[in-house]
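S.K.: Take a look at the structures listed below.
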Structure P
Amino acid sequence: MDLMYKLRCLVYPTACQYCSHATLLEGNLRNTEETFRCLFVENDDLMDYMLPRMYQESPVIVKKWRTWIPSLQKTIDSYSHHIDMAVVVIPRKYGSQLEKTAHFKSQTLICSSIDTSGGWDQVKKRFQHNKRQFCNKMDKKPMFSYRISKESKDFDLFYHEMYVPHIRKRFQELAYCDPYDKMKYMFLQGFLLFIEEGGKSIAGVLCEIQNDTLFSRRTGVLHGDEDYIRKGASSAEYYFTLKLALENGLSKVDLLRSRPFLNDGVYSTKRKWGASVCLNQASDTWVFFFVPKYTRKVISFFEMNPVISCKEDKMYGVVGWSSTDLPSAKDHVKFTDQYYSPGLDGLVLIHPNSEEPVQISFA
């Protein structure tokens, strides 16, 4: 059994370069009474992430099979008249084959970072109002303090009592916790920043410094306790991480990756702290969205699930716009307030009765 497992581990990465899982699903679209049929092609976990965002209940699996990646365009063409959308995750080397026919191109994970080169006042200017208020309070009368640790016993506290409970409570059935040994290796390359309340460690950040960048690798809250979060423990993690970067003369805090949806919880939190968004250069895959027709259902999907897309060297948000009227100047301001992040050049609005989306540039 162990030998077979090892063989599968060796063969699977190679097989994924040529063959992919295909799943055709059908169910009621969230917040509507309409049936939505979607084809997923991937050797990834994007479908598991997207399904709860798409469907009211678990969709029906209409068909499941393996498909040959080099001839994937034929598969998509053959199903284009029977689906509302296709989401395809493929190795980068096949990207050029699908770029011309795909409607939007994205990634399974995108990167975020905060520029600290301009000093604390410049950093705070990019915060949303409630984050700036929190930091102003901390500057005047701190509710929390921090300590740095490289002690193994503190790593065990962080991993078992903060990181794992926090991830499991936050993501529930979608939770994935890095193995202990992998996290211990990260810790040995860096250190822990603990948030303290009254001498008690209530949250922590696993950090590493490389060149002029502080990497915030993993975070956790003691027992995943919502009371600590409501008190501001998670905000204190950002506050002290940024302060530590500034104290050490570092020019950036790297917040790593999140899902490429503008209303994803992890991405939204980083955005509130003024984070810039950029492509994940380390990714070895692309995500392509194929939309046979901009129907009311498809527009509803992108209203509920605005996604970050990229074209050439620019990044845009794809947002559904259900009105038959073009967005007004007031709508432009609303969209900017709702979605702008440094690194995003604008939005692409898909709307009824249109072959082409409307582009909104961020000033």
Structure Q
Amino acid sequence: MAVKDRLVSWFIKNVIAPGMEIIDQPGFIVLKLSDKRETTYLRELLFPEDVLVELEKQISKKYGSKGRQVLYSIGKKFGYRYASSSKYPLLKNTSEKEFLNFIYMLVRYIETTFAKRLTHKIDIKNKTVYMTLDNFVICRQSGIGYIMTSGGVSGICAYMFCDDSIEGVETACQGRGAKVCELICAPASILKQKKMKFIEETNYKNLDMETNYESMNKTQVCQYSHESFKSMLDSGFFKYTKGVVEHNGRRFFLCESSLMYIIENELRKIPGAENTLFQIAFDFGQKVIDSGNLNEKFIADFMSSIGFGDIYITKKNKKYMVVTNFFPWMKFYDSIKFTLFRGILSGMLSKYEKIKISLDKIEKEVSGGHLTVILSQ
């Protein structure tokens, strides 16, 4: 069948065909880039948009300015970490032509899974980026956009322009009724001159890529899970059109897995915020799959297909235990409670059993050269 969709065609030609995006291995989604100088290996997850939409709404509403600061910090720290880990070129070490060409390709890649359409304009001299975003993830629903829009994009810009003062402001948003979203990322001094209100985040401590990141996250043959992102696309469970991945109208987007860790680390700054994340994830888990398709094996295969590793679900004495080998690893693994993961699984199992199930007990093991996470009631 001829590929008619512009973004799908670009994605196949420039990402899938060269082997940049590994989506056919159960338990893993990996972005692998190579050029003459560097090789980049990033473990990704297929994030559920609904969870982050609700997170922006509820954290902003419950915790006011402190909540908004945490959400923006999540986004900017993730964007900075992502650009650094991906070894994006720095303006100070790159010709202007090469720099602009790279950003063009980066925008096209982001467009393939984050939006229907993106346009951009760059003022190199003033380190300023203007973007319009159509149907961009999260903010199109929340009307807020701190995580992936103003925060995430400004973090990438701060890294590439070598200017920690660059911040992002979403001046118009489809989630607030605008025709398209509009974003400006610029040094704080320029935003002040324009009399724009903005949030600041300049602490990027401990966000560097781990030396053993690739070895801890390398692809492995799964023993229990048999579904990959590709097999779920081929079966029609997930649909991909116009830069959007969906299941039953619920949107998902590919993103490097450190976002999950950074979300938890930042939310810890607000007492009770992690409980909010768990409940949001739990509610999503109850809604994401139709009851007719729900059983222990499908729950495990679904979570494996969106990148969480090799998952085995067992039940003993009416209590559930979920063993996950090859869980996406980051150096913060020992400081988080895997709240997003636990919440989604707890919600799905609760729907399946028709009773409240909460996977609150957590065990972690890294001695095998990979991260194993064991959750139980």
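No lab work stands behind these numbers, since they all come straight from the coordinates. On a predicted model such as this, the values are computed, not experimentally measured, just so you know. Cβ atoms are built from the backbone, for glycine too; each structure is taken alone.
S.K.: Which of the displayed structures (P, Q) returns the greatest value of mean projected area of the Cα convex hull in nm² on calculation?
M.R.: Across P, Q, mean projected area of the Cα convex hull in nm² peaks for P.
S.K.: Let me ask another. Work out the source of 0.05 here, i.e. which of P, Q gives that when FRET efficiency 1/(1 + (r/R0)^6) of positions 188 and 220 (r between Cβ atoms, R0 = 25 Å, to 0.05) is computed. Before the final figure, lay out the partial values.
M.R.: Numbers: P: 0.90; Q: 0.05.
Going through each structure in turn, the value belongs to Q.
S.K.: Another one. For distance in nm of label points 7 Å out along Cα→Cβ at positions 44 and 148, which structure out of P, Q has the highest calculated value? Please list the in-between numbers first.
M.R.: Working: P: 3.6; Q: 1.2.
Once distance in nm of label points 7 Å out along Cα→Cβ at positions 44 and 148 is tallied for P, Q, the winner is P.
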